[in-house]
Every structure is written in structure tokens, then in C-alpha cells.
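Just so it is clear, none of the values below were taken in a lab; they were calculated from the coordinates. The structure presented is a predicted model; accordingly, all values stated were derived computationally and were not measured. Cβ atoms are built from the backbone, for glycine too; each structure is taken alone.
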Structure I
Amino acid sequence: MAILESSVDTEGALFRERREHMQALVDDLTEKLATISEGGGEKARERHRAKGKLPVRERINRLLDPGSPFLELAPM
């Protein structure tokens, strides 16, 4: 396989600035996905349970066989 040449200056200020910005975006996305995976926050979970319903992920977990893979395509 051929090695691709790169002209990106990974030591430059612009690269560092963009990397920091990208890391902030990744951190924000990770935080949002964690909130979503919990069922949308405490109030949303309480409303669901008050209606006698299970949060989405709990319903999915009850449908899946133990140890079977599950690929979530659109968590948001």
C-alpha cells in the first residue's frame, strides 16, 4: 500500500487551534450522547415512569437477547 504524503504542520498554531476546537465539539457531543442514553434527563425519565412506561433503552434491552450486538444508527 502506498504511503500518502501530508503537508499538514502538526506543530503550528493554526493546527493546535483547530484541534482544540474539534476536541471541544467532540466533548460536547459525548456529553449530549450520554444525556440521551440516560433517557433525556431526570424529568423526562420521571414523566415516563409516572405514565407506567419504560425509557427507550430499557425497552430495547428487554427485547435483545443477552450478549447480542446492537448498533444504534441514530441516537439523536
Structure II
Amino acid sequence: MELKQNIRAVIHPGEQHGYVAECLKVSVVTQGETLDEVVHNLREAVALHLEDEDPTQFGLVDKPSLMVTFELQLKYA
């Protein structure tokens, strides 16, 4: 099995306010009031999730990077 270099995540607006970040292949979900906060929380949550784990069990290289996609809703005039 080929090991992945990246953990893919999507950030989208929360239902009430703020933003939610979800990893697609790793069981990590977090939130934040601002984009900066949600990205910070995502990095921290992924690091904690992988702490003391063998990344190859998740199909990942030793030190994977995060690849984040932002899902933003357009506002029309």
C-alpha cells in the first residue's frame, strides 16, 4: 500500500457561526470562530490524534502535511 503524504481536510461555515474542519480519512473534527482559529485547532487536533500512533496504520507517511480545502458560500447582491 502506498503511504499518503497529506491528510486532507475541508473547512466550511458552521451551522450557527464560526467554522468547522473535518478530515476526510482520519477521524478528526474541530471548530473555531475564525479561519485562523479553526486552522490552529485542526493542526492541534490532528497532532493529538496521531500522537503515540504509527502513522502507517492510517496509510500515512511519518510526518504528513495537512491539505485544506475551504468551502465558502457566495453572497449575491
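Observations, loosely collected:
- Source structure (of I, II) for semi-axes √(5λ) of the Cα gyration tensor in Å, computed value 26, 13, 9: II
- helix-only ellipticity at 222 nm (-39500 (n - 2.57) for each DSSP H run of 4 or more, over all residues; to 500) from the coordinates reads -7000; which among I, II: II
- Distance in nm of label points 7 Å out along Cα→Cβ at positions 12 and 44 from the coordinates reads 2.4; which among I, II: II
- Taking distance in nm of label points 7 Å out along Cα→Cβ at positions 4 and 28 as the criterion, the top-ranked structure out of I, II is I, with the highest value.
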